[in-house]
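Since every read-out is calculated from the coordinates, none of them should be taken as a lab result. Computed from a predicted structure; not experimentally measured. Cβ atoms are built from the backbone, for glycine too; each structure is taken alone.
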Structure 1
Amino acid sequence: MRLPVAREGLPFIAIATIILLAAAWWARGGQPSPLRSLAPLVAALILAFVVYFFRDPERTLPVGPGVVVSPADGRVLSVQPVSGEPFMDREATRITIFLSIFNVHVQR
């Protein structure tokens with residue numbers, strides 16, 4: 001079974017889960033207060049964001065001649081030829097992609 005999140009995100013998800021459990025435990029003890037009531041909600045929102053950030057959705061690759069598939073979600077900022085880099089022996093095409101925090105960050 002394929003995980004719907006990137007493996008690299010699992011430690012962050014585990015930490016956020018532990019924080020949520022600790023906040024829920026802390027909220028149940030002591031004097032009732034708005035801070036104790038809000039702590040689990042804030043921790044749950046953080047956990048939800050972390051899971052969302054590290055999501056790894058299934059993709060269907062397009063087929064056809066001349067198809068270019070981006071390694072990441074985001075907005076293409078530029079497509080330009082480059083040459084003269086020390087690691088290149090010929091001209092290549094550089095595609096610059098901007099990823100916001102809401103884009104899938106898994107590189108395929």
Structure 2
Amino acid sequence: RTFKVPMELPQQPLTKGESKSASIAAASIIAKVTRDRLMAEYHLQYPQYNFQQHKGYPTKAHRAAIAEFGPSPIHRKTFKGVREFYREGTPEEQAERKQKCLWEK
């Protein structure tokens with residue numbers, strides 16, 4: 001799938017561009033370093049998620065932190081594991097629903 005930037009400039013997709021273009025490779029490195037720095041800053045705000053270690057990727061530990069603490073304000077609500085949390089509610093809300101079901105039977 002290609003993404004076209006809404007600009008009046010010629011555009012051409014380049015499959016595996018990082019291996020064919022020095023400027024694409026450089027931009028990729030800059031983007032990764034920038035993302036890693038941002039995640040280190042977010043780690044200071046939300047240490048319970050350990051962003052400094054996994055950089056936001058869905059590791060087992062990261063998924064466990066979301067299950068335990070719920071998503072942080074920086075988590076994308078559309079990502080698997082996060083969207084289910086919003087659909088199902090917090091652990092407390094889930095427990096409350098289960099408790100209500102027990103009393104209603």
Structure 3
Amino acid sequence: MGIIDKGIYILQIEDECIGFLNMDFIKNFDLKPNEVEFVKNLIPLQIDKGIDDWMILRLDDIAEQFNIPKPTVSRYMQKLKQTNILVQEDFRSPLWKFNPNIVHYEIR
């Protein structure tokens with residue numbers, strides 16, 4: 001899979017990291033604007049934890065942090081899991097990360 005096929009681009013310039021989403025990726029997975037915003041909110045959490053490390057995403061904490069109702073957060077996370085955008089460590093585990101096959105990370 002080449003860089004153009006990736007869905008999430010993370011660019012690090014010195015100490016700053018910026019995340020971008022590929023518009024074709026959004027269309028291919030039929031992500032709605034609210035789901036796109038949710039993914040954008042998760043990118044800094046993944047960057048802070050480490051690009052290929054597990055994030056601890058607890059439903060209550062994420063709902064409060066992003067100011068989104070718990071049922072909505074649950075629905076977003078399930079859709080992202082079903083589309084293989086997010087990977088869950090194990091069933092019922094709070095450990096999640098972006099699928100490394102869809103993330104391009106570059107340091108400049």
Q.
Say we calculate relative contact order in percent (Cα under 8 Å, 6 or more apart) for every structure; which of 1, 2, 3 gives the highest result?
A. 3
Q. For structures 1, 2, 3, which has the highest computed value of Kirkwood radius over Cα pairs in Å?
A. 1
Q: Output the label of whichever structure in 1, 2, 3 has the greatest value of distance in nm of label points 7 Å out along Cα→Cβ at positions 8 and 32.
A: 1
